[in-house]
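Before anything else, here is the set of structures, which you'll find just below.
Values quoted throughout were computed directly from the atomic coordinates according to the rules given, and no laboratory measurement underlies them. Quick caveat, the model's predicted, so the values are computed rather than measured. Cβ atoms are built from the backbone, for glycine too; each structure is taken alone.
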Structure P
Amino acid sequence: MTTRQHAPASEPTARHGLITLVVCLALATVVAAMSSLNVALPDIARSTHATQTQLEWVIDAYSLVFASLLLPAGALGDRFGRRRALIAGLVIFGLGSAVAMTAGSPTELIALRCVLGLGAAFVMPATLSTITATFPPAQRTKAVSIWAGVAGASAILGVLCTGVLLEFWSWRSAFALNVVLAVIALVAVLRFVPESVGKKVARLDVGGALLSVAGLVVLVYSIIEAPEVGWAAGRTLAGIACGLAILAGFVVWELRHRSPLLDPRVFTKRALAAGSLSIFVQFFAFFGFIFVVLQYLQLVRGDSALVAGLSMLPMAATLMPFARLAPVVVERIGTRAVCVTGLLLIAAGMVVLAQLDAHSSYWLLLGGLLPLGAGMGWAMTPATSAITGALPPAQQGVASALNDLSREVGGAFGIAVIGSVLTSTYRSSLELPAQVPAAVDAMARDSFALASHLGGRIADTADTAFVTGLHHAILAGAGASVLAAIVVAILLRQRTTTGHDDDTVGDRTSIPSRTAALED
C-alpha cells in the first residue's frame, strides 16, 4: 500500500469553474464518440459493405472496451495520478482517431474503435474523480450536476456535429473531429488541471481486472452475435452462460481479495446499488434507442445526416436543464421520488417512440424525445451523487469508475440487446418476393442499409420489417426502465421507524467492505 499526498483541498472558486470546464470538455470528447458514428452508419455500410451485425460491432466495440477497462483505469488513476490518466487517455484517443481515418474495412474500423475505447477508459473516470477528490463540498455538488448533464447531452451533440460534417465530407470526418477535440482538451488539461492522487492506494487487483474484462467481452459478444446463429443456438447459450460464469467468478475473487478492484459488498449500501442500477438502465435505453432511431430517420424516413442530428436536439434541450435542476428538487422531495420519476419518464418516452412507423410525423418523435431527455436529466444527477458519495476520498477514482462503468456497461448492453432484438426481428419479418435472386436476398437480410439502397419493392419490404424490429427493440428499453423504477423504489424506500431514507448520499459509515480498510 502506497501513501500519496492529496491535491490541495480547495482551489479558488474561479479556478473551480475553469477546471470543471476543462474536465467536461475531455468528458464530452469521449462520450460524443460513443454516439457520433450512429448517424454515419448508412454511409459506413455503403462504403465498407458492413453487415447489420458488423455495424453493431462498429458502435459497440468502443463501448465494450471502454466499459471493460473503466475499473482498472480508474484504479490506475488513483494510484499514479488522475491528471496523468487524463493525459494518457486523450493521447491514445487522439492517435487512434487519426489512424481510424484511414480504415478501409469493417474489421479495421472495429479494431480501431477498440483502441479509442482504451483511451476513453482512462479519461472518463479521471474527469469525475478530479472533481470529487479536489473540490470542496459547496462546489462539488454543482460541478457534479454539470458533469452529469454534459455526460448525457454530449451524446446528442456528437450526433449533431457528425451530421453537420457528413453534409460536406464522408464518415471519416467524424474521426477528424475526435482528433481536434482531443488536442484541445489535452492542451487545456496540461494548462489548468491540477494533479490528484489517492492518499492511500492499494495494490492493483490484476486478477479482478482480467476476470471483469473477460466476462463482459464474452457476454456482450454472445448477445451481439446471437442474430447470426440464433438465440436458442448452443453457441449463443454457451457463450452467455460462460460470460455470466466468469462474472460470477469475478465476484468470488473480489470477495476474497485483500485489495479488491471493486468490493461487491459496497452494493449492500442501498443508495449505491440503486444509483448504479438507475444509471445502467438509463444508458441501456438511451444508447440502444440512438442506435435504432438514427437508422430509422435516415433509411426509413430518408432524412439527411444533418436533419437526423438536428431531430435529436430537443432531447438535449430538456436533459441539460433537468440535470441542473435535479439537486434542488432532491432537497425538497428526496432522491427516491426524483430517481423513480426520471425512470418512468424514460419509459413513457420510449413507449411513445415505439409507435413510429414509415409515415410518422416529426411531432410523434418529438413527443417521445422530450420525456426521454427530461427523465434522463432528472434521474442522472442523484444517481451519480449516490455512487460517488458512497466511497471514501482515496477511492474516488474507483467510485467514479463505478459510476462510469454503470453508464458504459449499460450503453454496451443496450446496443447489444436492443440492436440484436432489432436485427433478429428485421430478419424474421423480411419477406422478399420469391423471384428475388438468392444473393440479393442474402444481402438484404445481412444489411438493412444495403436493402434500403436497392430501392423499389425490396426497399419498401425492408422498411416494413425494420419498423417492426424498431417497435420490439424500443419496447424492450421501455420495459427495462419500468422494472428499474420498481427496484429503485424498493431499494430507496423510507424507513418506517424514522421516515428518513435508508441511505443518505455521502454517508460512508455503513459500507461493509474491505475498501474501508484503505482508510485505516
Structure Q
Amino acid sequence: MDAADLVFTGGPVHTADAARSRATAVAVRGDRIVAVGHDDVRELIGPRTEVIDLAGRLLVPGFQDAHVHPVGGGMELGQCDLTGAVTLEEYRGRIRAYADANPGLPWITGGGWSLEAFPGGTPVREQLDDLVPDRPAYLVNRDHHGAWVNTRALELAGLTAATTDPGDGRVERDADGRPAGMLQEGAMRLVGDLVPRPAAADLVAALLRAQALLHSYGITAWQDAIVGGNPLTADATPAYLTAEREGLLTARVVGALWWDRERGAEQIPELLERRERLSGGRMRATSVKIMQDGIAENHTAAMLGPYLDGHGRASGNSGISFVAPEALCDHVTRLDAHGFQVHFHALGDRAVREALDAVEAARRANGWTGTRPHLAHLQVVHPDDVPRFRVLGATANLQPLWAVHEPQMDELTIPFLSSERAARQYPFGDLLRAGATLAAGSDWPVSSADPIKGMHVAVNRRAPGADGSTPAFLPEQRLDLGTVLAAYTAGSAYVNHLDDTGTIEPGKLADLVVLDRDPFASPPEEIGATRVLQTYVGGDRVHAAPGA
C-alpha cells in the first residue's frame, strides 16, 4: 500500500464509532482516512509522511455545531461586543469606549448583553441616552430575542405611546405607556429595519473571523441556523458565495434557509432557487429554519400552560406560536416533499409538540424520507412527547450550555414556570433513554461556541468553573461523556447529512481534532479544562494553538 501523507501516532484515538472503539494510530492519504489501528499503521509511514506524535493526547473526530450563527457572531465581534460582562456598569464602560472610538459611525450597534443585568430582564433607554445621546443605538441581547435601544433610535422609528405591538412581539413600556427602550421578538424590527446593512466585504470578514474562532474550538463543520430572509440579521448568502468562490471556506457548511413566518407556501419556489444557487463545494443550503416560538425569559416560548406572574399566580400568557399549528403541518409536509430538511426552533413544550405534529404529518403524507428533521433548544418537553423523537425519526438538537443554575435561569425563568414545567427543562437524559438521536450545537453568539464547555455542562449540569456549592441542574438529566461527544460529532454529522464525517474510520474524511489531554481519563468536573491543540479538515491543518 502507498505511504500515507499524514500519520497520527503515540496517543489514544477515540473513534466515536458505534462501539466507541479506541485506537492508537490513524493514517491519512489525501483528504481521507486510510487506516485506523495500532502499530500496524506505522507501516504506512514513508519518507514524505508527516508524523504527528500525539504524546499521549487524545485524537477525536472534528466537532460539528448543529445550530450556530457564524456571520452574525463574526459581525458582533467587530461591533460593540458586550459578551462576557454581566453588570450594567460593565456594559456602560464598553458602550462608552466603543462610541468614543467610533465617532463617525451613524449607528452604535452590537450586542451580547445578559438579561440578568437588569431588573426583570428589561433595560431602559435612559441607561443608553447619556452614553449615546446624538446617534441611534441598537444593541441585541445575548439571546437575540430582544433589543435595547436609546431615545434617538425610538424617535427615528416613530415609536410612541400610540404605537401598537406587532402580533409576534412586544414593546416594553414605561408607566405612561411610552416605549421604555426594550423591544421583544418581532418588535425588534420596528427599529432593526432602520439599521444600515453591512457592506459585502464586512460580511466576508465576519465569516472568516467566525471560521477562525470555530476552528480554534475544533469545529470542522456546522449548520448555519439562519441564511437569508430574516429581516433582523444580515443575509449571509453573499459571504458564503464569495468565500466558496475564492477558496476561503475551509469548513463544511449546511445552510438553513429562513422561513418567513409572515408568508406561506408561496415562498417555497424561492427557497428551491436559493438551495440550487447556494449548493456547491463545501456549502449546501439544504435545510429550512422555522422559528416556532421565542424564549422563556421574556415569556414568548410557547407553553402548554400559562406562565406565572410575579406573585406565583397563573397569568393569561402561554407564549407565542409564530406559525399556526395547522399551517405548520402543511408547510413542513410541502418542504419535506421537496427534499428539504426542516430545522425547528422549538423551546417551549407547546412548540415542541407542534413541531413534532408537523413532522408526523409529513411522515403520514410523504412516507419516511431521508430529510432528517431536527428540533433545536428543547428547553421544556412534555413527557408524552419525549418518545416521539424516536418514533418519528426527529433528532433532538441540544444546546447543553443552557442547562445550568445561573441568574437568567434562577431569577427570570424558574419563578415564572409552574414547578412541574420547571422540572422538565433540558431533558437530555430522558431523550437518550427514550432512544432519540442526539445532535448538539451552541447557538453562538447566544452562548459560547466551545463544544468542550457544552460537553462539560451536559455531563455535570454545572457550568465550567462552578464550585461544589452550586447545585447541579436537574442532575438526573446528565449525559455521559461518550454520549455527548458523539452528539457533537456523529450526531451532528447525521443532521448535516455529512455521512462521511463524524467518526474516525477508514474511508471517512480526515476531519480530526487533537486535544491537549484525554478527558475520559480525568474526573468529570475537569472536562471543561480540556483545550484544542490542532484542527484538521480533510487532512489540512486549519488551526494550531500556539506551541502546538
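Assign the value 3.0, calculated as distance in nm of label points 7 Å out along Cα→Cβ at positions 23 and 375, to the correct structure from P, Q. Don't skip to the end; give the middle numbers.
Numbers: P: 3.0; Q: 3.7.
Structure P accounts for this read-out.
A value of 11.1 for mean count of other Cβ atoms within 10 Å over residues 311-318, calculated from one of P, Q, originates in structure Q. Please compute relative contact order in percent (Cα under 8 Å, 6 or more apart) for structures P, Q and give me the label with the greatest value. Greatest value across P, Q: structure P. Computing helix-only ellipticity at 222 nm (-39500 (n - 2.57) for each DSSP H run of 4 or more, over all residues; to 500) across structures P, Q gives -7500 for structure Q. Mean count of other Cβ atoms within 10 Å over residues 159-166 was computed and gave 13.0; which structure, P, Q, did it come from? Answer for the origin of the read-out: Q.
Identify the structure, out of P, Q, from whose coordinates Cα extents along the principal axes in Å was calculated to give 79, 54, 54. Walk me through the intermediate numbers first.
Details: P: 75, 52, 45; Q: 79, 54, 54.
Going label by label, the one that fits is Q.
Calculating percent of Cα pairs over 20 Å apart, for residues 287-414 alone for structures P, Q picks out P as the one with the greatest value.
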